[in-house]
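Structures are listed in the sections that come next.
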Structure I
Amino acid sequence: MKNASAIGLRVVLILAGIVIIFTGVNTAFGGMLTLGWQGQTKFFEITDKHSYLVQDSHIRFLGGLWTGIGLFFIVASSNV
């Protein structure tokens, strides 16, 4: 029989994982401008295209890592 605290922890891990995946996908596929899922995307102007592309690539990579962490949270909830 599962106790209430284990069930609560699983729910918290799954909900946190969903939020983390949501924000990670928004950044991983949208880059620095994001996909716009969390608000307005026009908050800066690109003046140096090369530097922007380098930084955008890094931001997309970190968004992918963040998405992976969210997936790990959900997988971790299966074996508390």
Structure II
Amino acid sequence: MRPLSSPARENRLLGLVEIGIGCFFAVAAGVLNPIEAAVGIVLGTVIVGGVMSVVRIRAAARATESARPAPTDERE
């Protein structure tokens, strides 16, 4: 049985595809109405960035709380 592909590689590819699709729609919106496209990109970046940072911070905090401390014998 073949091993599964790396989730990191899949997420990187998915991120690149999503960025490409976003750039396509940004260019299309800029051609139709440049001022509204610029305002939409700025506001969308602020809103999505804020929401994602809150989501990621909470997930990282939960992962940190559940982590056990490193053994001190191996560090010395």
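Readers should treat all values here as calculations from the given coordinates under stated rules, not as data from a laboratory. In this text, all values refer to a predicted model and were calculated from it rather than measured experimentally. Cβ atoms are built from the backbone, for glycine too; each structure is taken alone.
Determine which structure produced the value -1.07, -1.16 for log10 I(q)/I(0) by the Debye sum over Cα atoms at q = 0.22, 0.27 Å⁻¹, calculated from the coordinates; the candidates are I, II. Kindly include the intermediate steps, with their values, before the conclusion.
Numbers: I: -0.93, -1.15; II: -1.07, -1.16.
So the calculation was done on II.
As an exercise: helix-only ellipticity at 222 nm (-39500 (n - 2.57) for each DSSP H run of 4 or more, over all residues; to 500), calculated from one structure in I, II, equals -28500. Which structure is it? Let's see the in-between values first.
Details: I: -24500; II: -28500.
Of the options listed, only II reproduces it.
A value of 10.4 was derived for mean count of other Cβ atoms within 10 Å over residues 10-17; which structure in I, II was it taken from? Walk me through the intermediate numbers first.
Numbers: I: 15.0; II: 10.4.
Value 10.4 for mean count of other Cβ atoms within 10 Å over residues 10-17 corresponds to II out of I, II.
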